[in-house]
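Some structures are shown below for you to check.
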Structure 1
Amino acid sequence: MRLDVLTANDRPGQHAPSWYAATANTMPDHAPLQGEARADVCIVGAGYSGLSAALHLRERGFDVVVLDAHRVGWGASGRNGGQLGSGQRVGQAALEARLGRDKARVLWDLAEESKAVTKSLIARHAIACDLRPGILEAMHRPRFEDEAREEAALLNEHYDYPHVRFMGRDEIRGMVASDGYFSGVLDMDAAHLHPLNYALGLAHAADAAGARIHERSRVIRVTEGRVETATGAVNAPHILLACNGYLCGLEGSVAARVMPINNFIAATAPLPDPAALIRDDVAVADSRFVVNYFRLSRDGRLLFGGGENYGYRFPKDIAAKVRKPMLEVFPQLADIPIDHAWGGTLAITMDRMPHFARPAPGILSVSGYSGHGVGMATLAGKLASEAIAGQVTRFDILADIPRPRFPGGAHFRTPLLSLAMIWYGLRDRL
């Protein structure tokens, strides 16, 4: 049997062995789909996109069924770095150069709404997910200083965004106990959270609003008006594919433009003095192409994300894979044990912008958040709900951005991407 990302690395129907799963809020099981069902909307995937869409659709009065192959928040939504960032995955200066300032401003405003929607859902539904302010983008080479300073100034002056400021070498090294960073941009309206508990909170809210959620219900076929699993089917005039990196060939036109990659995180044992490592409890993401990202947990651990691979299998020793970049940033942690280490699959696009699409009549797809999905996936669910309700304008802003295909087709794009990433990894070291 051919491996895929839904079956290659994890126990069926169980969350990954992460610190998040070990500290998760309780959530009742949802029974698998059995037999035929009808709904106004069938959503495939119970991550942030699918659960946000389900909640917003129920608030509009739609009858909604959500299907997930494993558990609520099982995929990237329950495993990620927990950073709720500002803007798109691509910086505003780069977007302006590509699309012009007017279109770049529209995309900025949507991204700002993604943060606001996420924070509002957490507040409105009393989701206990350790939401805390602040993300620091840390530059790992001096040559990035001018770019960082200019991006902060652009946001301050042209986007009316006062929450971000440039930090020089002395200040950033006073905030992060690493000699590896030379400047940075601190954004105090960005935030970080416990990603699995956020997903579980969205599921609880959608459940309470009347959405019908079925776990352990892997979708094997999607056609116009019908979604099939091994044990049942949902007939619905509207279908939303919200699978991100776990699409597994359900829709070829999306799979050609959205590629799964694996990323890895480790949680250390509790640190003797966490604030000595990261002052002010902000999250950090650095300027490497293969990004290192890290923050402190509520119980004083370092949660460090680093390293990628591009096949089906996770490495046998995930802790060792993550420890290497972790010690490059924080060599003083050499004697600190790692208590949890886990992998997950996200989805990237060629240009790192999210992929919104209409693959067929009555079918929408949202995916490709490229490591920027906590807020954007939440907003994607809201925009999909608007489109299903007939208000298509905002969905189409993102759907109308041309999405290039990955080169190489199904057989060659993974090795081509691996070669490209080796080159970028070398560039990171220069």
Structure 2
Amino acid sequence: MTWEKIRLSELLTSPIQNGYSPICPERPNGKWILGLGALKGSGFDSTQIKPAPINDSKVNDFLLQPGDFLVSRSNTLDKVGRAALFTGQVNNCAYPDLMMRFRIDESRLYQGFLEMFLRSSEAVRHFQRCASGTSETMVKINKGVLEKLPVPLPPYKEQVAIAELLAIWNCAIEKTERLIAAKDRYLCALYQKCFQAGTSMNASWKSRKLATYLVARNEKAIPSGDVPLYSLTIENGVTAKTDRYNRDFLVKDMDSKTYKVVYPGDVVFNPANLRWGAIARSVVEHKVVISPIYEVLEIKKDIVDPELLTHAITCPRQIGIYATKTEGTLIERMAVKLDAFLFTEILLPETLEEQRKIAALLCTARKEIDLLKKQLEAYRQQKRGLMQKLLTGQWRVKINKGETN
């Protein structure tokens, strides 16, 4: 049996309404307005709010009530149409002009079911297909697009069962996200104890310039099958080129252009983006080449443990220090030069034995986070698969005999 599909417009109890974006004060005063970031791919983020003007009576017309649905009407292509159900997470809170609000007939459509469907690949494709705009940096959908969204309408009891089943995965995802955040805070605290001067842990450590432990590598080579072309990303470190990053088809003399060689274990950083965290130690098991815009450095393994050095030069505290060393007259051209990087000082233990002990402590904390992130991604993939099956009727949820719509 296939489910009936009904346009969302036939399930509404009030017209779809755009929000209101007043000029907001800096200080809180008891009234709030949502930021566009409040609509996440996973739902509603109540931390993304800003103060609303208390004397602007128009704000009152846009205050949210539990049971209101919100949809992003203007955003990047991958985020337009993001939706969430407001359940009263924030008191005295309005919504901005770049969002739409509506309410549904709860006797026909279960709120939790619709919220899940609005995040499904089918709904996302509808919004993206109907979005208009000259640039992917900001596209829009309107009330008509939202009203025309085809919504599946299984029996009401089945809607509830589907929503409750998917909520189990939501709960697992949320708990894992909170655990990752807690582990991140613990690791940052360890970094402070290790690398901030004056703590009991590092009282006997020595402060030395990075040039003590790193030396620039300027070996060049042309990309080939044996020495492939790689890139550096903040998310994945030294990684194989993808279509997203591979723009070398624009270079006419690609075959004659020389690139910097990166050996396994070398440190690579992007001078222009170092202040954002564009630095990593290569974990690729073979030699690769990388754009000459990057700096490549060899670690002096005879005097420093590579693992501990990696933690020291890539931790958030150290990234903040690099940000103070940028040079340039234009913001878009500001960068951390190699000399400035190498003259930056860090605290490390004197002996390799003690360095390895500290590195083991930090690596254990880092691995716990990495494992949790893999688990989180597994939960998300499982949920996406379940949504695809359950929200399209490919898989049906059994309802106890005797229960009706």
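Numbers at a glance
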{"item": "Read-out relative contact order in percent (Cα under 8 Å, 6 or more apart), computed value 16, structure in 1, 2", "result": "2"}
{"item": "Structure from which 17.0 was derived, mean count of other Cβ atoms within 10 Å over residues 62-69, options 1, 2", "result": "2"}
{"item": "Ranking 1, 2 by mean count of other Cβ atoms within 10 Å over residues 46-53, the structure that comes out highest", "result": "1"}
{"item": "Parent structure of the calculated result 37, given that percent of Cα pairs over 40 Å apart is the read-out and 1, 2 the choices", "result": "2"}
{"item": "Given 1.1 for distance in nm of label points 7 Å out along Cα→Cβ at positions 318 and 358, calculated: source structure among 1, 2", "result": "2"}
{"item": "Comparison of 1, 2 - label where Cα Rg over 2.2 N^0.38 Å, for residues 14-261 alone is highest", "result": "2"}
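Coordinate-derived values only; no laboratory data. The structure displayed is predicted, hence computed values, not measured ones. Cβ atoms are built from the backbone, for glycine too; each structure is taken alone.
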